[in-house]
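Next up: some structures, all given as structure tokens.
Read the figures in this text as sums done on the coordinates, not as results from a lab. Computed from a predicted structure; not experimentally measured. Cβ atoms are built from the backbone, for glycine too; each structure is taken alone.
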Structure I
Amino acid sequence: MTDNGRARPSGRAVPQAGGIVIRKDDDRLSVLLVRAKKDPSVWIFPKGHIEAGESAAETALRETREEAGVDGEIVGPIGAPLEFNNGRYDVSVQYFLIRPRSESAETDGREKRWFSIDDAREAVQWQDTRELLTLAARLASQR
């Protein structure tokens, strides 16, 4: 196990990318989380495999649209990639801060929810995810 409670990667990791979608509601920030497909009791940032010919940033936008129905624009990468074993194989996930432009009710079937930053810190399960959220919120508040 890693220090944050995730299974430790054991070898070559599958590259993935994801989106940390933060919107400003007046002077308050909200972040988008979705239920994990494998364990719907867990809240996560939208993420997934990088497809052939796709950049990590393009993957983050696509996964955010598919999993949460949000179209957005990339602000920039957030932190170093998170590396962990997802229960089946090792993954390396680069997250990007995304500014939402539009939202639809369409998702890939999972529940989505906008959380205050503090509530999101409580909702996510892993410490490394909380740290990325803190970095993303700091960057979003400067814009």
Structure II
Amino acid sequence: MATVVAKCGIKRESGYLYFLDKKGNVSRVKMARAGQRTSKKQETVAKCGVKREAGFLYFIDKKGNVAKAKMSRGGKKKKTAKKKAVKKKAPAKRKVVKRKAAKKKPAKKKVAKKKVAKKKPVKRKAAKKKPAKKKVAKKKPVKKKAAKRRK
């Protein structure tokens, strides 16, 4: 299924992702883990200079060599096997139940709103104000309280 393109014999270390970079060399990057920041700098492990072909997937196999496999396109193909003709039984007859036709209510017509012309505000002349009169506080008569008599 997969064919070896270049023998590199790479020894893998845990925690690294090994891949084929744009130049065709084997590179590695520290794998992302939860809560840790990783540097996105690539380290070149082996210079292979693999030329890529369209329609192939390139990877590093278990032995550490660069391999390629043809990419499957379009998903799973349908089988074109001949099917035997099987007689189908007649479907059971269903009882026909007549339903009463539901009466439809007439649709309500929307009444178009009439456009009301906006009245222009009329400017009124300010009336001359008379000087305000000073209010004099009237004194209220003081009620005399009857002395309470003790018995």
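Some notes on this structure:
- Among I, II, structure where Cα Rg over 2.2 N^0.38 Å as derived comes to 0.97: I
- Top of I, II by distance in nm of label points 7 Å out along Cα→Cβ at positions 29 and 125, largest first: II
- Structure responsible for 0, with helix-only ellipticity at 222 nm (-39500 (n - 2.57) for each DSSP H run of 4 or more, over all residues; to 500) calculated and labels I, II on offer: II
- Each of the structures I, II was assessed by relative contact order in percent (Cα under 8 Å, 6 or more apart); the largest value belongs to I.
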